[in-house]
Structure P
Amino acid sequence: MALSAKHLEPTPLHSVGIGPTVDATSILSIHVFLLFCIPASLIFAPLGAPGTPAGILAVGCLAWWTVCSVGPELTRFHGLQPIRGAMYVFAAVVLLSYVGAAVDPPAAVELRAADRGLIALLAWCGVTLAAADGLVNVDRLTKLMRAIVLGGAFVAGLGIIQFATGFDIASYIRVPGLTPNAELAFIGSRSTFRRVAGTTNHPIEFGVVLALVLPLAMHFAFADASRRKARDVIAVALIATAIPMSVSRSAVLGLAVGWAVVVFAWPRRQQLTALALVPVFLVAMRLVVPGLLGTIRSLFVNLFTDPSVTGRTDDYAVLGDFVAHNPWFGRGLYTFLPDRYITLDNQYLLQLVETGVFGLAALVGLLVTGVCCARGARRRFADDWSRSLAQAVAASIAASMVTFVTFDALAFPMATGMTFLMLGISGALWRMARSSAGW
């Protein structure tokens, strides 16, 4: 008989943490707080753009994971783990692209950018590996995911206030020791509407981050009525309401994909309820914010005549020369600087230029591995709650994958932090489900 999810891997917390009550869930929950609650533009200046508080803690997570990996008794740090393997491959390719940049050195400003890319890579590895190998069981993982939803609801609520009042609360958040990486402006405009950013660096990132959080919030609000709390429904309402306020195609695409993937696995009755809520939500948004949905609709209807789109796609024609110069491992992560070359609002193309064919394949492989791990966990779990949890994680990663087509995601710390955290969680779920099935 399958084990109950909450009894999986009952390893004492002190054996994988830094004290009797501090484990991966505690550390990663602090990371989530830093990621969502401190404006992404505030950095520790000597480290550059990757030096956000969340990024620094993520590098610390890598050190924590490395120390834990030394202990042979902690089998989950050494056993089969697809996400760990995919992360190793991705990191190796990025390192090889950095070596290539050092051997054939670009301009000094690009070499410094490559150095920042290495710091970012350490942070990505830290949060992914700490989550994949450090999370103890489904109960502890659920606490972390609740922290993520709470953080998303906070960012959404802040964005709604910005949209409704024009008052930029986030610009008044200051942290001693941190300096702005750019001018702190979290409210822009598109058409006649404000575009809000919450605590992110850009409205696009704001919408995308919330689109990644929404499937998790939907899980808590709809998966099990006996566990549902008012805060779960409020979180869904806040996040869903705030996403259109980014006035972003990327956000809408992420929302659509995440919603579809998570609802796809629900029982028929829940699917019908979710479908029925869509027109209710659209009518409510139209009444509360007249014209906003029409503006978003026009972004897609006029897709091929919109100067912001045609200008970007016209730039793609010049990429061949850059790729041909270093086709296999590229020129180095973060070295294709927009102010020196062009802005590429497509992370897959940017990955091809910066880390070559192997780097693009490694990134796609990592994302696909994340989805497959979460889906594999869903198939192996015996209880409906854990199955729904795994499907929500798969939906979040799938939403991230589609938005990589429409903006340079790895340049935005909150969106990147969320993506790699969800990849780590998918690996943890895969390990827990495999254990519950007796593998």
Structure Q
Amino acid sequence: MPRDVRLIRSPISIAGMVLTTISAVVFIVVLLGDLFGLHTNPYLGILFFILLPSLFVLGLLLIPLGAWVERRRRAAGKPPASVDWPRIDLNDPAQRRVAVIVFALTMANIAIVSLGAYKGVEYMDSVGFCGQVCHTPMKPELVAHQQGPHARVACVKCHVAPGAGSFVRSKLAGTRRLLAVSRGSYARPIVAAPEDLVASRDTCEQCHVPGRFRGDVTRRISEYADSEANTESVTTLHLHVGGTDRVGRTTGIHWHADPATVVEYIATDDERQTIPRVRVTDGNGVREYTAGTVATDGARGEWRRMECTDCHNRAGHAIPATAERAVDLAISRGEIPVTLPFIRREAVKALKGSYPSEESATDAIARSLRDSYASHHAHSAGPGGPGIDPAVRATQTIYRRSVFPEMKVTFGTYADNAGHIDAPGCFRCHDDAHVAKDGKKIGQECDTCHAIE
């Protein structure tokens, strides 16, 4: 057999070269398509930026593997498919050309692998990957995120801390979640474990300055009665947000965010709704408050420093606490016509129905509203009268944004701790039941945080 036949001419090596070449060419074509925005589907992203680079690397590994297998064949006395590696003599023009070609191809391979790794990481950090690849389990979070004030903030900005260690941990955790999705063994609904939460200093505080003085913030809250006129009542709420003013005094709700004050607590559940112990360290020393039985078992008995997300826990994924609040908001925005008789009552009734899927809910909500106005309110609006169509569409939209039967998520499933009306929120600590040794309590005086008109 001629001496210039190489070990890499074995079937395994040739398969590796073919796989590498094809995946490299396809990847380059796809990369150009991505740069020009020719595809946006998240599932295609898995194929393009994870699978193709993986096949490329696999092909590279097959080349030396084939050479190794061929060498063992010859060592075992079997007929060789090729001869030993040739001696390289760069004085030989033919070998010099081959060396230059090999070097150029190697540089191209390195560039392709680097681009593939970069695009793969970039894709896995995208909102599309986080929210759409695991479509069913993450649908509630994705929909709520898209409708919230942080819609333009990527998931990884809040869920992955800076540094290589956190990056690796997040990808390992993501791998476990993908396996859970493939087996259908994920929780319904999904609740984030405390140890998976990123510290506020690495997330919220990258945009929001802790302790900044805000003074009072006024909110106007509209609610509607279940009457024919959908009678409106308005509550004007002056929130004493406070913060640290120019002379260094810290007041109001954001006293908790004062960098000079350390508030810590122990919770007995992953949702952090039951807090038996609170500890405050400030210029006056350390004071600890306790309420009821104190749990100290395992990780749940560890002290956790109070952060932004202990109150603003749904800032990125807000879902209305009740159907009533969702309908009130839609009416106040003009999405549901307030002139439609009893629309507040009828919309809430339709939203509270039990439906097996989003598709069945969409049909049932439309049928419920149209039938109601056809039979009971025909004098003011028939099934196709003025205001019915926008009311149906708005009510269906509320459902799609708030209720996800496949994940057992509905109004109020996730407690929102920024308040105390629909969930314990502030009253987890401010309940007059947390008492220090000197008898001082964590009070719940209304005017500490707000004034109501």
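For structures P, Q, calculate relative contact order in percent (Cα under 8 Å, 6 or more apart) and state which one comes out highest.
Evaluating relative contact order in percent (Cα under 8 Å, 6 or more apart) on every structure, the highest lands on P.
Given a value of -13000 for helix-only ellipticity at 222 nm (-39500 (n - 2.57) for each DSSP H run of 4 or more, over all residues; to 500), calculated from one of P, Q, which structure does it belong to? Only one of P, Q returns -13000 for helix-only ellipticity at 222 nm (-39500 (n - 2.57) for each DSSP H run of 4 or more, over all residues; to 500), namely Q. If percent of Cα pairs over 31 Å apart comes out at 38 when worked out from the coordinates, which of P, Q was used? Structure P accounts for this read-out.
None of the figures in this text is laboratory data; all of them are computed from the coordinates on show. Note that this is a predicted model, so its numbers are computed, not measured.
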